[in-house]
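Participant: Take a look at the structures below.
Readers should treat all values here as calculations from the given coordinates under stated rules, not as data from a laboratory. If you're wondering where the values come from, they're calculated on a predicted model, not measured in any experiment. Cβ atoms are built from the backbone, for glycine too; each structure is taken alone.
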Structure 1
Amino acid sequence: MQNGATVGGGGIANGAAFLDREDIKAGMVSVEKAEVTGNDTLGFGGGLFDLGGDMTVKQSIVARNLALLAGGGIGAAERGSLYLQEAQLVDNGTVGDGGGMALALGVIANVDKSHITDSKAGVFGGGVFNLLSAVTFRDSSISGNIAGFSGAGIFNVLGDVDLTASKVTENRSTFKPGGVFSALGKVTVDNKSAIKGNDPTNCQGSPEPIENCFG
């Protein structure tokens, strides 16, 4: 609680990259029935940061964390593995991308029965920012998030997003779409999922059409 870091992982860091010395290799980290709150970083992952490792977050709260560059709540990169189960990412923020969560460069993420809410990004992806990674949401929600530009719910570039029985609702951005943005990637939405009530649009304005998304 209320910790700080320069490069990444204000609360918890699994692996680290340095310019002036050898990198710290990531391992396996499990966070269960815990609260990661009020931390900050000048880099990535205000609450939690994973760099090429294996991170599991179960029945935990990640709240009120701040990252300057990306991933206010959670940041993961470099072919890491991330698993969230019954996790709450609430009221996290970043000046850059991915207020709730930012995934980049080959991360494989699975999110089950979890909620990413009330988070803010200064640029893209108030809830989730996904770049060159793959993330699956099951029985989860992304709601009430804000982005300074677009894709307040989910902002996806060159990545894969799968929504299974999940909701992207009541997110808000300055420019459309407020719900889900996708460019040069793929977003799959099953019939049990809903993308609705986002402002200014749900998916209209996304460079690529989003299946089962209207308006």
Structure 2
Amino acid sequence: MNTFPWIRNLDEREHLLNPQWREKLHLKEYVEEEYQKALRETPVLKTDTKTMIRQRQLSYINMKYFMTNLLDRKDRMTMGASLEVRVPFCDKELVNFLYNVPFQFKYHSKVEKKLLRDAYKKTVIDEVVERKKSPYPKSNSKKYHQMVVSVLEDCLKNPDSILYELFDMNKIKDLMYSDKELEVPWYGQLMRKTAFLAYLYQIDYWFRTYHIEIGGE
């Protein structure tokens, strides 16, 4: 698809907004502009084939948009628990080096991260080297979902919540109390309805805590 891989359901997202904000924000145009801008910014070599350029573009937009979000969340969640977590594979020099390693070295024999696995084959036990990548983060806990719905319900008891201003609450409540899932993930590979509802709670919290006001035309 000719857009960010993690925003495949833009129509569904836009549909949840109040009509005046759908008209005012021009989300599709904004996303398209950002996507094309990122493609133009992608560092490529004159010798790159069309396929290689596309692979670089995917790497670049993931680093610039998707990965930075994950790192920011990692920092906030761990610092909130008085922990400092290191992410050595995000080292700038390592990222710069691997950006120019051909994709066929990173993925071959139908095994993802093959280059990384091979690099540590003699120093890390096979059980770790060969294990399937575990996606991060996701909770399958029904209790967590119930907790998210509960805090969102508390938000909606306040008639002045910014959520009433921004969203079609009939559609939001339909999501909250129905068994239906979002057709595609809200963010990344796995985060679906529960993550979206938690995101709404965070919007409300942000506006209340920092006294945010919407202004301008």
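Participant: Quick one: distance in nm of label points 7 Å out along Cα→Cβ at positions 101 and 165 came out at 1.7 when computed from one of 1, 2, so which one is it?
Facilitator: 1
Participant: Still on this model: Compute relative contact order in percent (Cα under 8 Å, 6 or more apart) for each of 1, 2 and report the one that scores greatest.
Facilitator: Greatest value across 1, 2: structure 2.
Participant: Thinking of 1, 2, which structure, once log10 I(q)/I(0) by the Debye sum over Cα atoms at q = 0.17, 0.21 Å⁻¹, for residues 157-204 alone is computed, gives back -0.47, -0.70?
Facilitator: Traced to structure 1.
Participant: Another one. With helix-only ellipticity at 222 nm (-39500 (n - 2.57) for each DSSP H run of 4 or more, over all residues; to 500) derived from the coordinates and found to be -16000, which of 1, 2 does the value describe?
Facilitator: The value was obtained from structure 2.
Participant: Oh, and also: Given a value of 9.5 for mean projected area of the Cα convex hull in nm², calculated from one of 1, 2, which structure does it belong to?
Facilitator: Clearly, the read-out refers to 1.
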